[in-house]
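Asker: The structures considered in this document are given below.
Nothing in this text is a laboratory measurement; each read-out follows from the coordinates by a stated rule. Since we're looking at a predicted model, the values are computed, not measured. Cβ atoms are built from the backbone, for glycine too; each structure is taken alone.
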Structure 1
Amino acid sequence: MSAHRAPARPAPRRHGGSRLRGPLLYLVASLGLLVMAAPFLWMALSAFKTKKDLTASPPVWIPSEWTLSNFDALLDQLDMSRYFLNSLIVAGLVTICNLLFCSMLGYALAKLNFAGRSKVFALVLAALMVPGNLMILPLYVLMNRLGLIDTYAGLVLPFAAGAFGVFLMRQFMQSVPDELLEAARIDGASEWFIFWRIVMPLVKPALATLTIFTFLSSWNNFIWPLIATNDPDKYTLPVALATFANDPNRTVGGGNGMLMAGSLLVVLPVLVVFVALQRHFTQGIATAGMK
């Protein structure tokens with residue numbers, strides 16, 4: 001009888017590659033973060049630099065002397081409170097309108113059966129494929145004929161509802177169980193009650209995500225406010241800063257410092273909104289990835 005041979009043992013796995021993979025990923029991610037954050041750090045630090053540091057060669061990253069003179073000069077030369085209020089009004093109204101209208105249309109497309117629902121959704125998808133810049137001329141002609149140029153309504157109405165917001169809310173609302181809504185209808189609840197008291201609390205992550213994207217887009221919008229406003233009292237912050245940047249009367253060193261200070265003031269509200277809604281935003285992105 002031939003001797004019974006024991007089965008060959010598998011060769012031990014080498015874990016050297018896996019041990020190096022983690023630190024390598026952290027290194028690559030750190031380098032990517034540094035590249036993305038470098039312009040913001042330069043802007044934030046330059047806002048507190050003196051004219052000497054701003055014109056130094058080679059460039060100076062850390063201010064040798066921290067100063068608030070750039071902010072003081074900016075507030076003296078520009079009516080920042082007016083421009084800040086204009087941006088806040090426009091971005092706030094656009095965000096509120098998108099939260100309301102996009103949620104209502106998203107609910108209708110996700111949970112209501114009506115004739116032409118698939119065609120309406122197809123139009124929403126088609127609108128996502130149209131570049132926004134192509135709509136500027138038709139929007140200007142329409143707002144001009146309505147007499148809404150140089151008004152808050154002319155700045156808000158063209159962006160009161162967006163295709164992306166409708167698509168986002170529709171996708172999230174599809175995850176709400178139909179049995180829950182049917183139970184509410186059997187109990188006599190109206191569609192308006194179901195929408196406000198049942199569906200909306202369940203899609204808070206989507207609302208937070210839409211709030212951040214809409215507020216950020218509206219706050220940083222430059223082309224449309226530049227075209228739709230001729231009155232400086234209706235300028236938003238990006239338009240006011242761009243106008244100031246092209247002003248030949250500003251001094252080179254001090255002017256650049258004021259531009260950095262103004263840019264920092266533009267970014268701060270967006271950071272506040274993101275930090276306030278960060279938990280819901282992260283949850284919304286994670287939930288979207290599971291769909």
Structure 2
Amino acid sequence: MELSSSSTTTGLLIINVFLLFLFTSATVNSGSNLPKCDINLLEFPLNLEYFEAEYFLFGSMGRGLDSIRPDLTGGGPPPIGAKKANLSSLINDIITQFAYQEVGHLRAIKKMVKGFPRPLLNLSSESFAKVMNDAFGIPLSPPFDPYANDINYLISCYVIPYVGLTGYVGANPKLQSPLSRKLVAGLLGVESGQDAVIRTLLYERAKEKVTPYEMTLAEFTDKISGLRNKLGKNGVKDEGLVVSIDEGAEKKIKGNVLAGDEDSLAYGRTPREILRIVYGSGAEDVPGGFYPNGADGAIAKGYLKRRR
């Protein structure tokens with residue numbers, strides 16, 4: 001039986017559409033198909049992922065991305081003051097797991113968007129000591145050393161990773177592409193798990209005093225959360241390990257191993273709020289703190305340009 005010319009044309013059209021679908025599916029991860037808004041929101045978290053990767057790698061192994069995965073650094077400068085922490089075998093094992101997870105996060109984001117080179121990071125003891133001084137409103141004596149022991153290192157891990165988590169929560173509803181949302185959901189799942197592990201390890205010893213200071217571990221987390229709320233300038237989006245009954249889950253408990261709003265949903269932050277916190281300046285256009293030269297990417301650079 002002979003096919004009509006119209007049938008032949010329809011068949012060719014179907015084949016061409018199918019081939020176009022296959023080609024699009026094969027190249028969709030290049031990032032070129034993503035909306036510009038998504039690209040900007042996906043590259044911004046690299047600033048925090050670089051921080052976490054380097055801090056966890058150095059803390060557990062004494063070496064960073066330049067040794068483990070130099071291809072992911074983009075040629076950016078090595079971090080200032082990062083070093084091996086004095087950790088027990090258990091905590092060292094956990095932090096090593098976190099470190100390799102962060103390497104994977106960097107790779108996953110860079111598969112989707114081009115990104116940018118590692119920004120200059122100040123991971124020195126002095127940088128963390130300043131955060132603690134600001135949190136308590138007085139200079140701690142002796143200065144806080146994040147690399148000294150398990151507890152100090154876990155407290156220091158409480159400082160930044162949670163901020164990245166809130167960034168993913170804040171970004172997700174603004175993403176347009178299902179691929180972007182899928183990536184962020186995957187990143188958020190692991191980041192939330194890391195935060196839960198850190199908070200649980202700290203909560204176990206919440207009532208203990210942090211040597212050689214007179215403050216308990218719970219007080220440290222409360223002060224750090226208070227500082228982040230203050231710097232973020234957008235209400236309460238942070239809670240310590242022990243809260244008042246009115247702030248606890250369903251207003252029935254003081255223990256707060258996981259932070260959440262009145263419905264126990266994770267808090268979200270905007271890039272602007274995150275920059276105010278990680279710079280330690282309370283201003284998204286005034287770099288400093290852990291990012292001496294500022295963060296990178298279109299969003300962060302946009303705020304810095306306004307300053308100039």
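Asker: Where does the value 43, 17, 15 come from, among 1, 2, when Cα extents along the principal axes in Å, for residues 164-219 alone is the thing being computed? Don't jump to the answer; show the numbers that get you there.
Answerer: Numbers: 1: 43, 17, 15; 2: 50, 16, 13.
Answer for the origin of the read-out: 1.
Asker: Starting from the value 2.4: which structure in 1, 2 was distance in nm of label points 7 Å out along Cα→Cβ at positions 68 and 132 calculated from?
Answerer: Answer by label: 2.
Asker: To which of 1, 2 does the computed value 18 (relative contact order in percent (Cα under 8 Å, 6 or more apart)) belong? Each step should come with its number before you reach the end.
Answerer: On the way: 1: 29; 2: 18.
Answer for the origin of the read-out: 2.
Asker: When helix-only ellipticity at 222 nm (-39500 (n - 2.57) for each DSSP H run of 4 or more, over all residues; to 500) is computed for each of 1, 2, which one produces -21000?
Answerer: Numbers: 1: -21000; 2: -17500.
Here the read-out was taken from 1.
Asker: Additional query: Among the shown structures 1, 2, from which was the value 3.0 of distance in nm of label points 7 Å out along Cα→Cβ at positions 172 and 244 calculated?
Answerer: Details: 1: 3.5; 2: 3.0.
Only structure 2 yields this read-out.
Asker: Work out Cα Rg over 2.2 N^0.38 Å for each of structures 1, 2, then name the structure with the largest result. Could the numbers behind the result be given before it?
Answerer: Values: 1: 1.40; 2: 1.15.
Comparing 1, 2, the top value of Cα Rg over 2.2 N^0.38 Å belongs to 1.
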